[in-house]
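Pasting the structures in now, so scroll down.
Just so it is clear, none of the values below were taken in a lab; they were calculated from the coordinates. On a predicted model such as this, the values are computed, not experimentally measured, just so you know. Cβ atoms are built from the backbone, for glycine too; each structure is taken alone.
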Structure I
Amino acid sequence: MTRSVWKGPFLDGYLLKKADRVRNSGRNEVIKIWSRRSTILPQFVGLTFGVYNGHKHIPVNISEEMIGMKFGEFSPTRTFTGHGGDKKAVKK
């Protein structure tokens with residue numbers, strides 16, 4: 001279910017403060033965040049966020065196409081290693 005339009009996009013409060021601090025400093029550093037549920041806003045375009053996936057921070061460069069999506073969509077939490085039952089191809 002989507003969020004109501006009248007509520008606006010969800011965003012943890014500390015993200016705007018961190019983004020403003022990095023933008024004003026002029027340095028292009030990775031902003032470490034743990035909020036996968038927050039929505040990407042137009043103010044974040046051009047910044048790099050390190051989105052936590054439960055193991056490490058994955059760097060995500062924000063572009064205009066990502067506006068309106070969630071940070072968690074760009075930081076997968078699971079690694080696909082292949083199907084477990086396909087052993088015939090390995091044996092000779």
Structure II
Amino acid sequence: MAAAASGSAFSTNVVGTSYMLQGDALVNNNDPTAKDPNVGGMWIQEGPHLMMLYPTAEAYAHLPRDPNVGGPYVMWGRTPLVHVMVPVSVPDH
């Protein structure tokens with residue numbers, strides 16, 4: 001996330017996981033540097049989700065890039081910050 005915020009380079013040689021159980025802000029699914037939804041692109045505001053990082057593209061090559069198809073999808077696929085978004089349900093208490 002620090003690399004996304006600063007625009008610095010990122011790579012990994014291990015599988016990584018992270019989670020946002022409170023959901024996310026509105027972000028561009030293709031461009032981590034995009035700031036204005038009025039300029040275009042595919043914008044999404046995801047609810048609770050896991051984020052999975054993989055060292056090679058083979059692990060997510062079969063997944064969709066469209067967040068609206070349901071289930072896991074690839075975010076920021078053409079950038080070094082590529083990761084898999086896995087929407088999850090959180091029960092109400």
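Work out which structure the value -1000 belongs to, where helix-only ellipticity at 222 nm (-39500 (n - 2.57) for each DSSP H run of 4 or more, over all residues; to 500) was derived from one of I, II.
Attributed to the structure labelled II.
Using Cα extents along the principal axes in Å, for residues 26-73 alone as the calculated read-out, with 27, 25, 12 as its value, let me know the right label among I, II.
I
Moving on. Going by relative contact order in percent (Cα under 8 Å, 6 or more apart), which of structures I, II comes out largest?
II
Out of I, II, choose the structure whose coordinates give FRET efficiency 1/(1 + (r/R0)^6) of positions 2 and 18 (r between Cβ atoms, R0 = 25 Å, to 0.05) equal to 0.45 when calculated.
Among I, II, the structure yielding 0.45 for FRET efficiency 1/(1 + (r/R0)^6) of positions 2 and 18 (r between Cβ atoms, R0 = 25 Å, to 0.05) is I.
Here is a follow-up. To test your reading of the models, identify which of I, II gives 15.2 for Kirkwood radius over Cα pairs in Å when calculated.
Structure of origin is I.
Comparing distance in nm of label points 7 Å out along Cα→Cβ at positions 50 and 66 across I, II, which is largest?
Largest calculated value belongs to II.
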